[in-house]
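Next up: some structures, all given as structure tokens.
Just so you know, all these numbers are worked out from the coordinates, no wet-lab data involved. All of these numbers come straight from a predicted model, not from anything done at the bench. Cβ atoms are built from the backbone, for glycine too; each structure is taken alone.
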Structure 1
Amino acid sequence: MSYRSDKILSLSGANLDNKTAKGLENVFKRVLKNGMHGIGFSPYQDYQEPGDQLSEKQIRKRLKVIKPYTNWVRSFSCTDGNELIPKIAKELGMKTVVGAWLGDNAEINKKEIAGLKKLAYDGVLDIAAVGNEVMYRGDLSEDELLHFIYDVKNAITDIPVGYVDAYYEFVQRPKITEACDVILANCYPYWEGCSIEYALIYMKDMYNQAVKAAKGKKVIISETGWPSEGEGLNGAFPSKENAMKYFINTQLWSQEEGIDIFYFSSFDESWKVGAEGNVGAYWGIWDKNEKPKFYRERVSLNRIKIFN
């Protein structure tokens, strides 16, 4: 797919605060259908959580839902069926950022790194991400993470290798920034309590801090998003209206300025309620049943069977 920038640019001057609910929905739908650079892939269904085995059928079903709207897909693990995500995505013609999930379990880390290398050898990933927010969580020391990054770089020499974390970690940890071929920065105005009115300005500042720390290396916003339900955080309030506004503004900026952004996330995932509070389950563009959250799908009349 390719961006239809002529349509997007015509929307860039729109004042979203003056839109009716229906008007905002229509703008959201137009921006979504115009296409995203990338999106974080949420594979877990309502009865699942990380550690459960994912099936090829459920992965394929969800990838087919998002395929018309994005060029890239980002996965977060290389075990328990997650290794099927980049394989199927490539089959469907999508590009991939593939992550090895690193934590405080040495045996799982070993399996994740081995899985990442194998997927690289299989030719189904375009960017390798060694760990996600490991420094933020404190699961490993900086030296332990650097060992994993350089181990993967020594094994994978034909594609960029990076690490995913909050934008400020790349400012505060120059050794990690130096080790990365590409900087994968998570930028969440919501999690820093920023109101929706200033969220885009705030995210631009986050991005620019990462760019300064990168010293010429490519910076990709590996995650950003806004929840549609749940309790607020300081001046940041979840709602469908705010989630639509944030998505629209993010995508317009991405396409007008040429910023590579992976939106978070594709589908709502119920298991995240415990990890992130009640907002955790509501970051998707689609709900947990793969239905659009922010607009109704049109049903073609020739698809409706009438029974007498």
Structure 2
Amino acid sequence: MDSGFFEDSIGFPNLGISLPHVGRSVRIFGLEIAFYGIIIALAMLCGIYLVLWIAKKTGQDPDVYFDFALIAVFLSVIGARIYYVIFSWDYYGKHPLEILDFRGGGLAIYGGVITGVLVGVVFARRKKIPLLKLLDTSMPGVILGQCIGRWGNFFNREAFGEYTNAVTAMRLPLSAVNEADVTEKMLSNTLMAGDVTCIQVHPTFLYESLWCLAVLSALLAVTFRMKKRKQGTVFLLYLFGYGLGRLWIEGLRTDQLKLAFTGLPVSQMLSLVMVITSAAVLIIRGRRGRQNT
């Protein structure tokens, strides 16, 4: 037993990692600020910086992208919350006053991405710039933001998967997680770490963060090495790459948002549509390109 494990501990026992005290928030000037919010803010800033850097490196005006980011980030946060609330209406319908409470989490990335693309459509028309070029330049920043933002789930002890004893298994105190996310399999495999009853689960937030890092590397390689690519290629690769990873990772999670009256995981279904659609468009564009050469 691990006598150094506490109610606010997080461990990765098969990797020999034990973090004895992981808080959910920090107090600054008497104000309690959730690490979740700090991580999301950091993710946004890093994503914006990357987009501005790409714009400058590719001969575009960074100021245009900064203006876009100010609008898109604000509205995407709202979109991410609306998406989450819609597909969690069984809860929020009974607790409407909590809809505006962002402190405990509750942002769905797909809602943010959909909102961001829609904002891009309007912004590109008003600024009279190519939409696909705008999206191509922006998507590496989006995926970087997702890569960093997933660590907010770490501090919140959320977005984890089913019980596992794999090398990446994450150990969490049972008292620290949302009861609704705990399955019978987890309960039948609880263990004691010191005096603390724990569950051991897939750290799906970590899987997704690492997957996003891999997708980011691919998008940057295409951005700077494929000089003759068609506009929209980076955007389509984002849809395919992120969708493919999320399709697998979402299947592991126990906190899935479900499609009404079907019981199907909405993010997994959307991921499947993204993968199939983007792959089809990439293949068709590739064939047309070969025919024209």
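Looking at structures 1, 2, which one was helix-only ellipticity at 222 nm (-39500 (n - 2.57) for each DSSP H run of 4 or more, over all residues; to 500) calculated from, given that it came out as -19000? Can you show the working numbers first?
Numbers: 1: -12000; 2: -19000.
Label of the source structure: 2.
Where is Cα Rg over 2.2 N^0.38 Å, for residues 157-220 alone largest, in which of 1, 2?
Working: 1: 1.16; 2: 1.30.
Top value of Cα Rg over 2.2 N^0.38 Å, for residues 157-220 alone goes to structure 2.
Computing distance in nm of label points 7 Å out along Cα→Cβ at positions 61 and 165 for each of 1, 2, which one ends up highest? If you can, show how the numbers build up before the last one.
Details: 1: 3.8; 2: 6.2.
That would be structure 2.
Output the label of whichever structure in 1, 2 has the greatest value of volume of the Cα convex hull per residue in Å³.
Result for volume of the Cα convex hull per residue in Å³ over 1, 2: largest is 2.
Out of 1, 2, which structure matches 21 when relative contact order in percent (Cα under 8 Å, 6 or more apart) is calculated? Don't skip to the answer; put the middle values down first.
On the way: 1: 17; 2: 21.
Derived from the structure labelled 2.
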